[in-house]
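K.L.:
Structures are listed in the sections that come next.
FYI, it's all coordinate maths here, none of it is from the lab. As the structure is a computational prediction, the values presented were derived from the model and not from experiment. Cβ atoms are built from the backbone, for glycine too; each structure is taken alone.
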Structure P
Amino acid sequence: MSLPRIQSALEKLDAQLSETQSQVKKVEDLIRTTRAESNSRSDKMAEDQSAKFTNLKTELSAMRTDINTMKTGLTVRMDSIDKRINTLEIGFKKLEETLRQE
């Protein structure tokens, strides 16, 4: 799997998490409005869910940062390899010219 695909998948997952969190909030609001009394267990569960989603978002952000770091490192390495190949090509061309002159 390529890094751009992983990045895209992470972004989609992040969007889905945001949408799910929004839906959870709507359900929480509906529960609160339909009940006249406050249910402490429901509040605690909502807080726990919110904390879980926050943790997931933080982890996704860290993963995205790690992938971007890897991507940058790979780009630097690929550029280095490209320069080495170009240098070798130039060297082979010079060698070929020298051998033709002899």
Structure Q
Amino acid sequence: MPVWLSVVVWLTAFLSPTAYFLVMLLANKFQIPSPPVVVVWSLFLLIPAFALLSCESVVWSCSKTVGRKIGWVLFTLLAMLLQFGIILVILRMMIVTAIGYVQ
């Protein structure tokens, strides 16, 4: 697999949880009917897991040395955790704002 294609696959998989989150926010803003809550939450949890596995497989197949493979795997894992944490913080802020008292 060429390096540029590996980068495209990695970035697409890496940014897919954020893209899903933004699509759900836009659907809510424009009053588009959403699928059942169980589907939305299961995708919210499954998309990051699938994205992480996709990113890790691309990293593992493209790197040459074991040290570099492990380094990129750890970098991807930490970056995905940071991305998922930021999404959870934004969700928490939205929920607190939605149910907060009007002053």
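K.L.:
From P, Q, which structure was helix-only ellipticity at 222 nm (-39500 (n - 2.57) for each DSSP H run of 4 or more, over all residues; to 500) = -30500 calculated on?
P.N.:
Comparing all candidates, it corresponds to Q.
K.L.:
Matching task: 3.1 is the computed value of distance in nm of label points 7 Å out along Cα→Cβ at positions 43 and 75. Pick the structure from P, Q.
P.N.:
Working through the options, I get structure Q.
K.L.:
Quick one: log10 I(q)/I(0) by the Debye sum over Cα atoms at q = 0.11 Å⁻¹ came out at -0.44 when computed from one of P, Q, so which one is it?
P.N.:
The read-out was computed on structure Q.
K.L.:
If mean count of other Cβ atoms within 10 Å over residues 11-18 comes out at 16.9 when worked out from the coordinates, which of P, Q was used?
P.N.:
Q
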